[in-house]
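**Q** Heads up, there are several structures right after this.
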Structure 1
Amino acid sequence: MLDWLNNYVASQKKALDTINPADLVPLIATLREAHRAGRRIYVCGNGGSAANASHFVTDLGKNSSEAIGTPFRVMSLTDNIAWITAIGNDYSFDDSFLRQLHNYGEAGDVLLVISVSGNSPNVVKALEWAKPRGLKTIALVGGKRGRAAALADQVIAVGDTHYGRVEDVQMNILHMLCYAFVESEEARK
């Protein structure tokens, strides 16, 4: 068991090391610009990525907003289960994020999607809807990259395909995006 645990930890460190911190600077700038312009930031994903989306929205909406002194207008498209199930039942689960964006999304807003495979149909459809309507798009994906990486304006790909490791590194990235505003004067400028 100890060998397996040591190997897992080593693999997790290796996955985290595939991220270049310099690649996160433009994402922080995108979030800062949206905040300054009063634009909305929408976040979505499935399964563990849905949980990461909710966690990120909580941290950005509470901690980062408090540090800056004015709120981020941030919303998780994964949190309204009544709406998600109504859309899934009446249309298709593939439309669960797209139909919410249809009600809210406007040019200049930001859509941040989280997907290990990069091929989740509901995430891909949200990106396909957002791009031609002038939303800025960010994708956090795993090593397979998928369609989401091909569609998004900004992409961070974790160099691994193991779901747990990729989701953990994606949460590290999301924490860095939030805590940049909490702990870095440069991010708040």
Structure 2
Amino acid sequence: MSLRHLFSVSLVSALSLSACALMPRPHNTPDALVPPASQVMVLEAMGAGVQVYGCEKTADDPTKFAWVLQGPEADLYDPTGNRIARHTAGPTWIGMDGSSVKGTVSASLPAPKETEDIPWLLLTATETSGNGILSKVASIQRINTRGGIAPPASDCGAPQVGKKSRVSYTANYRFYATKP
């Protein structure tokens, strides 16, 4: 089975599960990642793409090196498989309808398989634009992550400074807006 076929099957399966999970508070959401009770979910999407890391000297010790997250490059899909948004550094989500939301992390928890998967997050919107669905977003959840962890620290040293690593990941994103 090719990697492309496996990714397609995984994406379709995840989208099907996402469609079934649309509810005010899905059972797999830890308490620390629940948005305020004054908010309701307005959109759920499956994200698929890469987390981009750069090999850099550490600020506190220039003789040491580390992979530093530079941001995601991902597309978000609705439960039928239509691309509805792009996720970029900031973190920012840009909808196909022209709306956008930028957020900041307000809570973070290790993923259940923390050695393999990036953390689950709750983000608070800091900036919105446009007139579409993302312009009303107040909170964003990132859960059910798969992959995306930085390469091993041993792969980043003086010869690799400036090198980028693009690590595949998927996640469910849930967008919440204040109740009308």
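Quick note: the coordinates plus some simple rules give every number you see, no bench work behind them. Fair warning: this is a prediction, and the values are worked out from it, not measured in the lab. Cβ atoms are built from the backbone, for glycine too; each structure is taken alone.
**Q** Here helix-only ellipticity at 222 nm (-39500 (n - 2.57) for each DSSP H run of 4 or more, over all residues; to 500) was calculated and came to -3500; which of the structures 1, 2 was it taken from? Before the final figure, lay out the partial values.
**A** Details: 1: -15500; 2: -3500.
It traces back to 2.
**Q** Starting from the value 1.3: which structure in 1, 2 was distance in nm of label points 7 Å out along Cα→Cβ at positions 118 and 142 calculated from? Numbers along the way, then the final one.
**A** Working: 1: 1.3; 2: 0.4.
Traced to structure 1.
**Q** Assign the value 2.2, calculated as distance in nm of label points 7 Å out along Cα→Cβ at positions 110 and 166, to the correct structure from 1, 2. Please report the intermediate quantities before stating the final value.
**A** Values: 1: 2.2; 2: 3.0.
Source structure: 1.
**Q** Comparing structures 1, 2 by mean count of other Cβ atoms within 10 Å over residues 38-45, which one has the largest value?
**A** Working: 1: 22.6; 2: 17.4.
The structure with the largest value is 1.
**Q** Let me ask another. Comparing 1, 2, where is mean count of other Cβ atoms within 10 Å over residues 86-93 highest?
**A** Working: 1: 13.2; 2: 19.0.
That would be structure 2.
**Q** Given that FRET efficiency 1/(1 + (r/R0)^6) of positions 46 and 158 (r between Cβ atoms, R0 = 30 Å, to 0.05), derived from a single structure, equals 1.00, which label among 1, 2 identifies that structure? It would help to have the intermediate numbers written out before the result.
**A** Numbers: 1: 1.00; 2: 0.20.
Only one of 1, 2 returns 1.00 for FRET efficiency 1/(1 + (r/R0)^6) of positions 46 and 158 (r between Cβ atoms, R0 = 30 Å, to 0.05), namely 1.
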